[in-house]
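These are the structures, in structure tokens.
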Structure 1
Amino acid sequence: MKPTVKLLTEYFVRTHGAEPESIEVHTLGRGSHGQGFRVSFVSGGRPMRLIVKTLDGRIGLGHDHPSDRAAVFLLARENYGRLPRHVQASDVLAFDPGRGIFSIDGGREYYLVMEEAAGESYFGDLEAMAGRERLSGRDRRRIKALVSYLAGIHKKKKGSPGLYYRKLRDTIGHGECLMGVFDTYVDGAGFTNLAEMADIEKSCVDWRARLKPLAHRLSVVHGDFHPGNILFDGPGSFTLLDRSRGEFGEPADDLTALTVNYVFHSLMRHGKIAGAYDEAMRLFFEKYIARSGDYDITGVVAPFFAFRGAVVANPMFYPGVTPETRAKIFGFVHGVLGSDRFEPSEVNGYIEAGLKYRERFI
């Protein structure tokens, strides 16, 4: 939006304690990322000119969300003055309809304040499954509650191919996602190496090309639907924490964030997916497909399982896991990436095929 004379005048009054004697806003050229405005004003009898820059969130380029644009400007504010001969940046402005234009400059770190949530994380349920061949009644009720919730939010679609492409791109290349997680694998973490990680990354890039035509799948998502972010305070009552990486994405991201844990916890305890964990994996996908009507979900999960597999195999996040278990997680990742469609009943087959595939790297 254009910074109007009225909004800028109110900003100067708040920040400088006085209203400019005169002020004008002139539109400058538009670039590929945004637009510039020259603000000419007189303050204390002294004429001054400043430039105000905007970013366009409608064209992608990683600027889709207001938080993206804020991050760009905060980085510019920090760095402009550090380079010789570069223009100086004096402030970072924000706009809110109720508050007008105001400064967010000056911070060195930032904090999020939120309400407290009660309940026990779903990790407790995963641990309890270890000693059971079958799911308990409570296990099944909770899985159905989680499925119902996800199917409900995923039905809310958004027509934005650019945001869908971004979700696929971020899943592979974002610092918090696949490549960023792999960058924390110091010296291969004792069970993998650069060649294997690169192979997984390249396979995910190929999957991105396959999924880009499916932008109609863009849905409301949580974005980090893992057990630690799910707090149950009853058989089917839960509260969620830490929604991440935007409002919209691919539903497969939410499903894999949770269901990879059935594989992970079962591998730690049984060396394969078995017992209650196997039933949980099958039940989750069966009920989700029935509730959502998304029969294509099993054809799009592969790169998302790769990202989540990299997370649960990571020694930084889970230091007590054996190299053998980590190797089997990577086997699962390879097996899923090499299959056109994920079959919840074939997890052990994916692990076996993936372990054989890994022999070319290890």
Structure 2
Amino acid sequence: MKITAPKQELMKSLGIVLRAVPSKTTMNILYCVLIDATVDTIRLTANNMELGIETCVNGTIEERGLICLDAKMFSEIIRKMPEDDVMIEVGKDLKTIISCGKSVFRIVGSDAAQFTPLPVIDRENPVILTQFQLHEMIRQTIFSISLNDANKVMTGEFLQIRENEIRLVGLDGHRIAIRRLLTDSLFGNREVIIPGKTMNEIGKILSGEMEDEVRLYFTNNHVLFEMDQTTVVSRLIEGNYFRVDQMLSNDYETKIVVKKSDLSSAVDRALLFTSEADKRPLVLTIEDGSMNLRISSPAGSMSDDVEIGMEGKELKIGFNPKFILDALRVIDDEEILIYFLNSKAPCFIRDDEQSYIYMVLPVNFV
């Protein structure tokens, strides 16, 4: 095999596929990136058996072939090369020469036959979104999934498709984040749980452009994302997701409208007095025209007042301030609506169209 590609093109493609290279594994071949130049396009692939990524490199193929190279070593070599075209040439016994300008590296690759290819998934009946739409749906929900593997289902995001309605849900037992999108097309009905790691990586790969598309294909065990010159295949999480609709309610006895920037700033200040080891509650006292935010800890205390519009009863309720701030940070509206039932029931942050819903459970503050 003999190929040539600009350094920056290689770095860009490696930056994408390296997301699927495991940090620890008992299978050494999984530490490798596959360079495939057997057809008219140079392709790089990494596969950790749960997540696989393949992307194209703009370059020239002089001699066709395949090689597996240690991903970390290969990436570091390319990163330290001069800003010029890089030549990769594979000779006998998998001995590989990587050269650029006057710099020449010699390493030994691995047999491509040992590499596990990505699962073959039929490209039929795709769900088509803009990259911007999917990027925003992930950004506005991913923070709410659980990082604890005790309940595997909670570590993923629930993608629910009902004809022209697409919903993405994340929850961790203390809060729920829901993003809802209505499309002009009908996609049938489907429900899958996609690993949070996959969604995080997809969010980083997506261009976020309105004119760029991403296509989703499904099997019983996998989901495939196809975008630009990159393909991502991920295993799905098995199991039944929670009945989210039963957790939601439109009932309320107190409703407030508040400037997001004012509330975000006040909650952010409150975080000075809370920590992972000592989660102090943020107490909200809601009265006509004003909401007081108060937090106390051994380090000190804070009290802040935020102007609000209010309907219904006065209320005092406590929350983990981080959970409130996480939701506020991903909402783009200048004003937000928050609904409360009582001091023991969750609050709901949502817009009138319910394109987003954030539910946060209260905490005791006495």
- Thinking of 1, 2, which structure, once FRET efficiency 1/(1 + (r/R0)^6) of positions 22 and 102 (r between Cβ atoms, R0 = 35 Å, to 0.05) is computed, gives back 0.50? 2
- Item | Structures 1, 2, by FRET efficiency 1/(1 + (r/R0)^6) of positions 254 and 318 (r between Cβ atoms, R0 = 25 Å, to 0.05): label with the highest value | 2
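If distance in nm of label points 7 Å out along Cα→Cβ at positions 78 and 198 comes out at 3.1 when worked out from the coordinates, which of 1, 2 was used?
The correct label is 1.
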- Item | Parent structure of the calculated result 5.9, given that distance in nm of label points 7 Å out along Cα→Cβ at positions 46 and 326 is the read-out and 1, 2 the choices | 1
- Query: Which one of 1, 2 has helix-only ellipticity at 222 nm (-39500 (n - 2.57) for each DSSP H run of 4 or more, over all residues; to 500), as calculated from the coordinates, equal to -14500?
  - Reply: 1
- Message: To test your reading of the models, identify which of 1, 2 gives 3.6 for distance in nm of label points 7 Å out along Cα→Cβ at positions 38 and 246 when calculated.
- Response: 1
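Given a value of -0.62, -0.94, -1.30 for log10 I(q)/I(0) by the Debye sum over Cα atoms at q = 0.14, 0.17, 0.20 Å⁻¹, for residues 222-341 alone, calculated from one of 1, 2, which structure does it belong to?
Values: 1: -0.62, -0.94, -1.30; 2: -0.73, -0.90, -1.09.
The correct label is 1.
Readers should treat all values here as calculations from the given coordinates under stated rules, not as data from a laboratory. Computed from a predicted model, the values in this text were never measured in an experiment. Cβ atoms are built from the backbone, for glycine too; each structure is taken alone.
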